[in-house]
Structure 1
């Protein structure tokens, strides 16, 4: 039996373009599935081909609208479980609610754990994701998690710029490990922003640790949401005499007027992946998209064939 007979690759409605690219990479057709709304906006799913005893991979990032995409994912997983799929892997390039990963004040939920429980209860056997906001979220699942990194894709793109005097900057203390890995592979030095958040969605930059004056700066983060942290960082970097400033993130959430703020800022370029689809309004000249399709496609093939995933990053 060939790959086509043993492996089924399906997608929800969250990011069909990425799904098509992954299917092309693997040389497989997208599975046939019908997803629609009832008149009261309930989601209805019907799998339109036989999936009994197949190894199913189901692509559905839980990007905005997060609640709708999560519910669609859960319903699809349940449909495949009841259709007797041998194994179901939820391919979630962007894992929503990841920022709610701890009780940082009284009487708040740990929603990242709740969503993990829902995915497990629905019937998923495995999760494949990219650049979780916090690595410990892997431990929230009672099923296997394969955690990929977008760094090889972004680094390959950025290396072509051949910039000298490069400093890789982490926008917070939590991202230091990621920034250090980028700095090592790009032959750059490391800098860190020490920041405080007086309120949710507000950022106050206090200090920058590292040499900035006269350097080209590459800011690296897992996501850009409102753009507040990024714009604040750019402003203080310019004040401290930085030359050209670039940035990259895996997940372009880009809510509100984030795209407009980025476009009008001194930032040279924001490199993002296609874990979250960008609508026409968000496609700006300074935002460059590199695809995660080959990374995800190769990981899917290796999981199916019981081969190493970690060797992708060695």
Structure 2
């Protein structure tokens, strides 16, 4: 019996590589992997649905699912997870010393529906205690002008939201037009090691670990999504791919903790993995629904409150019924 050819586009990850290079085979599938940048992958799949399976922004995904868009459906595989208290940037000498100082300030964001921004705004509202209406939000490209939103929004009443396509957020920060940048992608000066723009929290790991201990939220940035028509023609692919992604991830976690040889190119990588295990548990990068329920429910709440989602979703609504049942019945 011939295998089904499946095109899959994503960035290159250590925890997917055993699958993408063919060391692991998803049953019944001949996977054709396209190694593209995150930005190109997202744009081409969201805009044109160019391949069968794709890495996708989780924020854009929940926005489309809340609109009952049947052209995509996902599996609970989350290739990128990043805490975002590290994504706040200010000028040196700013009077903003803590997130609580952002009340009444102007914050620049690349997109309202950017996954990182959704989580960070949720943290500001629910943990810091600043309503969305008490900040002025300015949308634009971080390091280049012209960036626009990619999904339909329903900005909450009373929220000040101003799109700016004429100027980058970095230039606006330097010129005093905004007080802070909130972005997954840092401003260029930060990337280049300059001190003309700095993180609000230089000790961000300490802040982010404390946030996890208090909330149980381990932010999910990206999800694996399929074209809706492809899934409807081949519904069995969802579970088979999920199993393969899970196996590839488990192999990567083993390599990260191996002490006989360093499988990651930095000293004490196994110590970093052990530290993650102590915080998150043995499966310190979990896929699936149940292990991620706290994070999923929080993100869906934030998405609805912020007008990214047109209605309130449950975690089970994000994924096909059969994979939800398989995960529940067989504890996959």
Structure 3
């Protein structure tokens, strides 16, 4: 219990202090959540992804992490589809439910969480954090897959209730994150150093802004979310996301023979709550926005109880 409490204080509490500040910010000043969301979706997340991929050496094991992310998404999609059919959800709610399970907060919470976990004991050696870069690179691979699929499959799912595939595709092609990934890899091949260009400091400032702005935005979103009635689907979504998610991740990690720091990082990441973007997409498409927002809120609140256990389990199951 002492270890779990220490994990909560050192790794979870700092994140939710910023989320709490965002909640107060939303309550006192009433910022436009759509503007904050677009700032994250269309500026900070694409730049963060681009800068990190451009400047990082990608180990061969990262291909297994990409495979993990895809298999994880497919397994969660199959489970959530089966549950939605058993529950008899209508077309719109079915796809809102699937989105709430398969897309998780790998950016807003995943990045700061992995940073905190691998920057604290027992990962500090001689005052340094030798495992942090590898853990963050693993998390970036998850973030890349999650961003691309959220901004493609997520939009498509949300639009299936009210849009045809052409309208959905047009929406997808308007999201810059899907261009940031190939741009980073292509520019790595160009024979000049982009980090020496005048634009680079601006990109670096934006990369560093993501964590704080994303967590503040999450706090504002939580303030805007109201519970009129607790839907069974919301409870099921939170349970699958926070409990079944890490269980599925463990099985996939064993199948792919991943271990050590990489396995710890992606297992911890698999236990983060539903992505805020799922609620934002639902609002944009007017597809069960209340249900989608409630899944984000409930899973975000409950993850304060489940994540310390997942972090502790990751250390035991995949020792460094």
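Of note:
- Structure (1, 2, 3) behind the derived value -0.29, -0.39, -1.49 of log10 I(q)/I(0) by the Debye sum over Cα atoms at q = 0.07, 0.08, 0.16 Å⁻¹: 2
- Sorting 1, 2, 3 by relative contact order in percent (Cα under 8 Å, 6 or more apart) from high to low puts 3 first, with the largest value.
Coordinate-derived values only; no laboratory data. Note that the coordinates shown come from a computational prediction; the quantities given were computed from them, not determined experimentally.
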